[in-house]
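Enquirer: Pasting the structures here.
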Structure I
Amino acid sequence: MVDIEKVKKLRKSTGAGFKDCNSALKESNGNIDKAVEILRVKGITKASKKMSREAKEGVVVLSGNAKKTSVIEVNCETDFVAKNDDFVNFVKELGELNNKCSSDLGKLIKLNMINGKTVEENLVALIVKIGEKITIGRSKTIEKQNTKNFTYQHSVIKNNVSKLSVIVSLKTNQSSNQIDIFGKQLSMHIAASNPIALSSEKINQKILDKEQELISEELKNTEKPQEIIKKISLGKLNKFKNDNSLMTQDWVMDPKKKVKDILEELNVNDLKIAEFYRLKIGE
């Protein structure tokens, strides 16, 4: 005979469905603690079966303050689940914990959440309940001395949960409304222009090598003297560097100027862009 009260209690503590709770209670002869363990083991098994599927949708969660700011990506299979209340509530709490452990995934999955269970345990339970593959992806924490962080979110789902988030850190000993406006606009610029490095010198060499390969492939059948081809190739590579370096990108709010021009116009001697990070689902 089904003990409804025990089933209700088990459902409340585990989030599992009625059928699974009832089955676990029968298997444990009515012992709730044993039933919880049975559901936990079955949950891990069910979750592991879903991990071979692709999870290309999801959300980005922003957390922290102007001194220490973190962002973390949580992936799922469908956009429908990305807007599910259980999923959103999980990722919001996850974001706060991520900021607490400075984006150390090894530490993060072992931290306890509000319900007393670890992140890893809650993740498994959520996979079983929702029925989709859910994974914790990329993450980043920016915390530097004498800096102030600015953020921007695009395609916001709820509060600090969105599809794209940007953190940019400005270093200066000064404080002004002018600097704050620039910081906010710069984070919006980064969201729109997607720079890959602060300056051309900081672009990863592997990225440059790949771009050079593409340029060479494009020009290989060109019927021009070799010296001309070299000049064209160099010009294309330099354009790639300028277009993808934050300091030399056209300023989104005024394309006639570069980001470095706007920075100079502020006339704040010690103001520098210390670091930035852009995270978008699907990229």
Structure II
Amino acid sequence: MRRRPQLTPWKAAGRTSERQSSGDDVVRTTGWVFNNETGGELTLEQFVATGDSEVAAYLTVFGLREPDADGRTPDDKTLVEIGSGIGRMTCAFTREYSEVVACDLDAGFLERCIETVGRFGKVDRLRTSHVVDGKTIDLPPNSTDVAFSYITLQHCEADDALELTSEAVRITRPGGKIVLNYRARSALDIVLLPMGAIVRGLFRIPRFGPWLSQRRLAARLGWQANRLQPDELIGPLSPLLTDIEVWRNPKSKISGRGAVVQEFDGINPHHYWLIATVR
């Protein structure tokens, strides 16, 4: 399997999580990937609460709670979450959808996700799927109503992110939705992208690389892996999609050819969402 150094921080956090006795300890000791601040006072419950608020906002703003053309609502649908981690948003999804499939490249995190949902969600609605190669989702075609991904695809190499985007379309039923988050280009990229390449090179150094990947700044820089633009995503997939929308922060200028631009001030100004219906 090709080495993907930008994933080193995630895998290091996965190994750390396996050594912890509780979800609270995982959140406190893996802050370089999960949250902006770490400390002894942070709890798993607080961590999940941030996901609860974001899920509620996105489901409402993106119209995902509204009945579809067949009158079906989330409590009669399946959602696949690409990049679930230990379940920050997964818990809320299990309260909304009849079935949720959590996908992640780290098997240890998927075990923690089950534990997290067991405490704060509806674990009887949860399944997991290990993305072993970082780009292929082990689910059959037309197996979900919604394919959702948040703050995941921008951490992948461009080819892997494009493959995962195609996978999201493949596994979504006709009439279902892809709801995928990406990072847009910015003026800071003239510094961030070269620095990210340097840091990813350092991640390859035995012993030093895994240690460096657990430093929050290094992890953030190493994750500056791609800046896919909407046209790069929409172009190859447009025959398979309809009702294509690009959602952005009002301060952003990003758009996509043939896509309807929508705005929501709750979106990070450096991010955008591609939302579309699968034909």
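No lab work stands behind these numbers, since they all come straight from the coordinates. Small disclaimer: the values here were computed from a predicted structure and weren't measured. Cβ atoms are built from the backbone, for glycine too; each structure is taken alone.
Enquirer: Taking mean count of other Cβ atoms within 10 Å over residues 146-153 for each of I, II, which is largest?
Expert: Largest one: structure II.
Enquirer: I have 1, 5, 10, 12, 12, 12, 10, 9, 8, 6, 5, 4, 3, 2, 1, 0, 0, 0 for P(r) over Cα pairs in 5 Å bins from 0, in percent, calculated from one of the structures I, II. Which structure is it?
Expert: Numbers: I: 1, 5, 10, 12, 12, 12, 10, 9, 8, 6, 5, 4, 3, 2, 1, 0, 0, 0; II: 1, 6, 13, 17, 19, 18, 14, 8, 3, 1, 0.
Of the options listed, only I reproduces it.
Enquirer: Check the numbers for mean count of other Cβ atoms within 10 Å over residues 98-105 across I, II and tell me which is largest.
Expert: Result for mean count of other Cβ atoms within 10 Å over residues 98-105 over I, II: largest is II.
Enquirer: Further question: Identify which of structures I, II gives the largest calculated value of FRET efficiency 1/(1 + (r/R0)^6) of positions 82 and 202 (r between Cβ atoms, R0 = 30 Å, to 0.05).
Expert: II
Enquirer: Now for a different question. With helix-only ellipticity at 222 nm (-39500 (n - 2.57) for each DSSP H run of 4 or more, over all residues; to 500) coming out at -11500, pick the structure among I, II it was computed from.
Expert: Working: I: -15000; II: -11500.
The read-out was computed on structure II.
Enquirer: For which of the structures I, II does the calculation of distance in nm of label points 7 Å out along Cα→Cβ at positions 162 and 266 return 3.3?
Expert: Matching structure: II.
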